[in-house]
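Q: The structures considered in this document are given below.
All of the numbers you see were taken from the coordinates with simple rules; none came from a lab. Note that this is a predicted model, so its numbers are computed, not measured. Cβ atoms are built from the backbone, for glycine too; each structure is taken alone.
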Structure I
Amino acid sequence: MKIQIINSQGHWVNGWFLDTKILQTTVDILLQAGFEVKIDEVANLPQLEQLLVGISSDTLIWSNAYYVNAPQNQVIWLNDLIEQNQLPLIGSGATALRQVLNKDECQAILAKESVPIPDYVVVTAPQLDNLPEMLEASSLGFPMILKPTSESSSIGVVKVHSLEQAMTQARQILKQFPWGHLIIEEFVPGDEFTCGVVQLGEEMLLLPTYYELDDILDRQTRLNAWDNGGKEQLIITDEQIRDQLKLHMPTLIQALNIQDISRVDGRVDTEGIIRFFDINGLPGLAFPRSISIKQCLTCFPDYTPQKVYEALLYTILHNALLRYDLPVPQRLQSHNFFTLKSDIVIKGELVNYN
């Protein structure tokens with residue numbers, strides 16, 4: 001079985017693997033499972049198109065970026081080109097990635113499906129001078145959360161406590177991220193949770209954890225070492241919260257057509273209702289420090305970190321192979337998250353599985 005990993009020059013920061021060292025750790029595990037792995041980095045659209053032409057239809061593609069560089073500041077999605085070439089793809093397709101990355105579009109989809117979300121307003125650059133009136137007309141009060149609509153990994157996320165701060169930060173965000181809009185959300189004061197999800201055929205597995213934070217999980221806190229600098233990850237034991245995750249996560253996954261793996265963030269409001277506000281389409285797989293990896297290690301405490309990481313990768317690949325009706329190596333069938341034991345994880349089913 002063959003895997004082609006495609007890196008995109010200048011876009012590692014938002015990918016699954018942040019650098020070559022992290023990527024090599026994953027590749028070593030894939031090789032142990034019997035996969036033939038090829039790695040290429042493309043600098044631009046023509047290089048990507050040339051690479052894809054030579055890839056066989058039985059090769060799984062693992063695209064390590066959202067975008068590929070293109071002339072005239074065009075936004076070209078890596079997975080669009082892979083899907084146009086009808087090649088099997090690990091993870092979610094381009095449409096799903098666009099929806100989860102564009103937070104305003106994502107929240108609109110979730111609201112339509114009655115998935116609980118924070119109250120919010122979306123502000124475009126031309127509307128910035130009208131921000132005071134827009135906030136007054138909304139249900140939002142201070143403090144509130146400001147973030148760019150088209151970024152991931154907590155990039156650009158800030159909490160503001162006054163209109164003056166909101167105006168200053170709004171101008172800065174819209175200037176720094178001109179290709180997107182600004183989304184302003186109510187600040188939900190409860191614990192911030194992060195729920196991982198992996199799929200295997202018609203089954204899903206939820207990894208329910210939450211952060212013990214001094215404040216919000218902004219970019220700096222995200223980069224801090226675990227158990228240091230105001231960031232710690234704990235297990236969700238509250239059955240009311242676990243039941244809500246089990247209820248809403250299948251709807252969320254299917255509404256956004258998430259494939260193989262994702263991680264969903266939110267907060268619990270004062271009435272004990274979870275509010276979803278961020279879905280990660282390319283959750284980081286940096287072993288052992290990324291949030292998703294830390295979450296996996298927390299939810300499978302009876303296994304070594306190496307065994308848990310192997311099982312995570314094998315689960316992702318197993319489901320991708322099933323989706324494309326490709327043969328699944330025995331190692332993946334016998335060692336994945338659905339063969340490990342844990343009293344922490346939540347098992348469920350995905351109806352209308354494609």
Structure II
Amino acid sequence: MINQERLVNEFMRYVQISSPTKSESEFAGFIKGELEALGFSVIIDDAGEKVGSNSGNVIAKLDGNTEGEPILFSCHMDTVSPGVDIKPHIKDGVIYSDGTTVLGADDKAGIAAILEALKVIKEENRSHGPLEISFSIFEEGGLHGAKNLDYSLFKSKKAFILDSGGDPGQIIIQGPAQDKIHVKVTGKPAHAGVSPEDGISAIMVASEAISNMKLLRIDEETTANIGSINGGGATNIVTPEVIIAAEARSLDNSKLSAQSNHMKACFEAAAEKFGAKVEVDVVRMYNAFAVDESDEIVKITKEACANIGVEGFTASTGGGSDTNVFNGNGIKAINLGIGERKPHTLEEHIYIKDLTKVSELVLELIKLHTK
């Protein structure tokens with residue numbers, strides 16, 4: 001049985017161990033010790049050296065004490081800023097920060113739920129099949145930890161990612177691909193008051209391109225956005241350079257390619273019109289994933305939800321997560337709602353009842369995969 005008091009205390013302990021993106025080492029070392037105390041063999045890989053973090057991913061394995069299908073649970077260890085010196089407190093059954101930082105429920109609520117379930121299994125000597133854990137670094141800002149995992153280390157064909165803000169019972173079965181688009185427009189400087197006709201305004205080129213672009217909601221599966229435009233200075237100089245950061249997302253990989261190509265073509269056409277130069281760099285951050293509603297991983301998750309008294313329901317998301325990367329590397333993965341509210345804000349919070357239900361769900365999923 002889930003020990004709610006211990007679960008809450010441990011979650012509050014976890015969020016007070018700072019682990020902002022690329023500075024996860026203290027928390028990773030702590031979690032490694034927690035897992036080893038539960039009997040897991042644990043390594044910290046070298047992903048951090050590849051992506052500029054001071055830690056690697058935590059990878060843990062525990063042999064089954066009976067027959068069963070190996071399954072994998074995963075969360076990310078890093079938190080967005082401001083995420084240093086978090087001071088959690090409880091009010092009316094809800095855990096908040098003090099309002100000067102995020103709470104870090106994204107994604108330490110998932111980690112706490114998993115570890116509490118594992119503690120119950122050990123304390124009650126419950127039967128279980130082989131268990132695998134992956135706690136990633138540098139998820140925020142690009143899924144870099146998951147991208148640099150060695151997937152040959154895992155035997156599991158199913159992964160349960162605990163990293164969605166939805167209610168316990170939510171099962172994310174579809175997520176978009178994302179392209180990051182970086183643009184440099186190079187015009188020609190000139191005195192704006194004396195000889196503006198001798199210049200080429202990079203701002204005008206960018207404006208022309210963007211005005212001809214399909215942006216925001218493209219269709220039910222596709223979005224695009226210009227995030228930032230930087231350039232220019234003195235009003236008496238025709239702006240010679242502009243840097244633009246943009247993105248596009250789609251649940252369909254081919255639609256995403258078409259949208260990104262459209263945006264690139266708009267910049268190139270505008271540059272040609274004004275005689276400017278343009279460099280457009282499109283980087284695929286991750287591909288889309290889709291798990292069929294009738295797939296076994298969905299069915300067994302709905303069964304586990306029903307067994308703990310919550311309704312299992314499927315949904316799609318507009319955001320990326322490690323779920324995209326696991327699916328892209330041959331491990332069927334879904335993202336589970338853990339009840340985190342207003343993530344990435346100073347108002348982030350989580351209901352204790354939701355945190356408890358998520359831990360119950362982990363325990364039930366392990367049970368259903370045990371023969």
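Q: One of I, II was used to calculate FRET efficiency 1/(1 + (r/R0)^6) of positions 89 and 241 (r between Cβ atoms, R0 = 41 Å, to 0.05), giving 0.30; which? Before the final figure, lay out the partial values.
A: Numbers: I: 0.80; II: 0.30.
That value comes from structure II.
Q: Related question: Can you tell which of I, II yields 59, 51, 40 when Cα extents along the principal axes in Å is derived from it? Walk me through the numbers on the way to the answer.
A: On the way: I: 59, 51, 40; II: 83, 43, 39.
Structure of origin is I.
Q: Among the shown structures I, II, from which was the value 12.0, 33 of Rg and Dmax of the Cα atoms in Å, for residues 281-344 alone calculated?
A: On the way: I: 12.0, 33; II: 13.8, 49.
Clearly, the read-out refers to I.
Q: Which structure, out of I, II, was relative contact order in percent (Cα under 8 Å, 6 or more apart) derived from, given a value of 18? Write out the running numbers ahead of the final one.
A: On the way: I: 18; II: 24.
The value was obtained from structure I.
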